[in-house]
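Following this line, the structures themselves.
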Structure 1
Amino acid sequence: MTTDSQPSSRPEPTSLRRDVGLFGAMMMGLGSIVGTGVFVSIGIAAGITGPSVIFAILVAALVATFNGLSSAQLAAVHPVSGGTYEYGYRWLTPSMGFTAGWMFLCAKSASAATAALGFAGYTLQLFQVDQPGWTVPLAIGAVLVTTLLLLGGIRRSNGANIAIVSTTLLALASFVIVGLPVAWREGSANWTPLFESGNAPTAARQFLEACALMFVAYTGYGRIATLGEEVHAPRRTIPRAIMATLLVSSMLYAVVGGVAVAAVGTEILSGTNAPPTAPLQLVANQLNSPLVAKLVAVGAVTAMLGVLLNLILGLSRVVFAMGRRGDLPGNLSAVSAKSATPYVAVEAVGMGVSAIALMGDVRTTWSFSAFTVLVYYAFTNLAATRLTSEERLFSPIVPWFGLASCLGLAFWVQPEIWSVGLALIAIGLVFQRMMKAWNR
């Protein structure tokens, strides 16, 4: 008798099992989106552009829709784990495919560590434990528990994700219901001035930067595409799940952001982005409803846990795909015969995220995530422009709009951020050459 990690006389499978339907795929997307975005990024963007953050939410949703349509048709035509990493190899060049995968790993590993640290900070605040030294151990514990959950298989982790998302949505619904009367009463005063800066060029720059930051808040839908080998009827399910996820999340963001801005103004909403306090909880504390404040705190905790679960899930599938192709060590492509899970990739990602969490710094710049993610989706759209008329599900104009919007927003972040991103691309390409030479 053998275990998953021990040698076996049977060859291990290198393909995954299709255990996820439309509802499960949509909830996976929402689990990745409704988290750091709604509890953190709205506050950050509001501090940059003022009440016009609501329009930034809508513009970012439009950009995400172009990207979502491109991702949907690529995943439907080529339903394999790995997302744009695989699409780049098939429709672009090996270097572009690798760069897309590398950008994904850089951005999302740091985001996963941030989610773990955020979960720890929110948990300590929820239970009113004033012990900052407990943050890192609790964060690493969350990573380990999540990793063990994912090792149990996609079906089990999907059920946990649905429970997490449901709790978070309940908390946000209570926030909106209680906040609406206050927003109606105070809205006229809190919506002016519309832009943070009265200078038009500065206001435009700040607004576009806020759009770039808010775009990151929607990119969890990509988790659906990375599950291309694990959903039923991918050509039908993936596009529907992505579009449903974007529609629900954009409406949720707009309503929550609108209520928050109207109720207390952007000064309070953007008052602090430092852990463990969530900007949305700062608003909830002003609504004179201890129950809602507590629910928002619980929602933040579950949201961070959901983000962590989905990020490790998506990262492991990209690592699995890169190991299968030889861009990373080949043993990362091993799949458990019992749970149909790429267990080595899951374990590697869990260890990597834990190592980053040891830094204890939750101030991972949202701008860095914005640049790397926008570069990643620029490759997605570029790959979608290569689809034939038989392969396309939507108009050929869609990926060109997506490509232009991604490149247009990417360089509105701070110059030092995108210069570091470009340096990481160069480092990744050197690493790829080393791996190719090693595997020969």
Structure 2
Amino acid sequence: MITDAQGLSVTGAAASVDALNQAITEYYAWKGDPVAVLQSAAHADPAFSLGHSATASLLMLSGFTGDNTAVTEAMVAADRTVAEGTPRERMHLAAARAMSVGEMYGAAAIWEEILIDHPRDALALRFAHDMYFYLGESQSIRDSIARVLPQWSSSDPAYGFVLGQYAFGLEETGDLAKAEAFGRRAIEINPEDGWAVHAIAHVLETQCRQEEGIVFLEESQPHWGKAHALAVHNGWHLGLYLLEQGRIDEVLAAYDTYIATKIAGDALLDLVDAASMLWRVELAGGSVGDRWEVLTSQWMLHVDDHVLAFNDLHLAFCVSRSKDPDHIARLRAALDRYERDGMGDNHRITREVGRRIIDGILAFATGDYAQAVDLLLPVRYQAVRIGGSHAQRDVLAQTLIIAAERSGRRKLERALLTERYAIRPTETTKGQLQKVENWIAAQENPPGSR
């Protein structure tokens, strides 16, 4: 039987295995179109069941619903010949089936089972990595790589990419020095490794090294810009550094350069970054002009998808700023239907945490800041369940602080800012904290009170 670049047996023609190797490389590098590569090979080779099941998994991990025609057709095609494949290939199809009915943890468990016997299965390793990111499972992001890393070597084509994945897991679990070391080693192997660049960007953001982060991303942009599927997100990180320094005009310029140009491409990660950046600019007191309208129109194409509560949160940012009041009504109705009729892990997360967060955002947008505080404050430590990274979810902490201020709960605002400054001692947070301290002091000791 033919083997892939990691030495694993693959059922199918030699051309199909070549396509699999190409698709894996493109998937790890955030380049090309790995789905198209696999689809073409699988259609030409009916025996290439793994090509079909991997296509289904890739589509769903990129935001397609489990009942999307492209997904269901790929799984049906895989099922026709999977019985003649290897046990590993059958398990890949089982993981895709689990994901298609919303069993995200179940899919991850199957990929992990594959990795026990096949620690060099590049598809299972990256699929699990992505799923844990969607679930906010920081320790699993780290440990999934740690368990298999000794079985990989520097001679493996994907070795640097695996190091970059490990760097991100280390960062999300707070081991920042080790994360930076692994990330920089990955970039030494391949300067165009966008995910490793992304891991370093997270480290620098977490450590409040904004100026260093700006230099790092601007100087390396010619390299990470080639990872086109991740370029918007790394540009988003550049915007975070600039925003922390109060350079709003430059943030919007970065938005227009790196983010706005990709909205029509309809990649959900790009749409998430766009919504997050505009919301943060407004929290910082900036004006985004008419940028919300184009973005909201694109997001509304996904109003009924409900793949992740994290995605629905960013859709909520958009509809709350739309000039069309029907957008909010449509989102609420879609979420009501999903809560009533949905299934799977994201359905449970939405009902238990996600809907409350989304309602808090909508309350904030309508000026009901007291209601926003009442909704967001009790679940702020549960927000990790909606997925994303610490840096991405930080938008909720920022929103809660502003809601506390605008609702008149200034001592709560002080408490939240004090907490924030302890872990993020930036000049912006210091200034906010000093401002609220002065206000509270003035209220408690008004002029002429002594």
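Coordinate-derived values only; no laboratory data. Bear in mind the structure is a predicted one, so any value in this text is a computation, not a measurement. Cβ atoms are built from the backbone, for glycine too; each structure is taken alone.
Comparing Kirkwood radius over Cα pairs in Å, for residues 62-245 alone across structures 1, 2, which is largest? Going through 1, 2 one by one, Kirkwood radius over Cα pairs in Å, for residues 62-245 alone peaks for structure 1.
Tell me which of 1, 2 gives -24000 when you compute helix-only ellipticity at 222 nm (-39500 (n - 2.57) for each DSSP H run of 4 or more, over all residues; to 500). It traces back to 1. Across the set 1, 2, relative contact order in percent (Cα under 8 Å, 6 or more apart) reaches its highest value in structure 1. For the structures shown (1, 2), distance in nm of label points 7 Å out along Cα→Cβ at positions 294 and 358 is largest in 1. One of 1, 2 was used to calculate Cα Rg over 2.2 N^0.38 Å, giving 0.94; which? The read-out comes from structure 1. Each of 1, 2 could give FRET efficiency 1/(1 + (r/R0)^6) of positions 46 and 310 (r between Cβ atoms, R0 = 25 Å, to 0.05), but the derived value 0.10 comes from 2.
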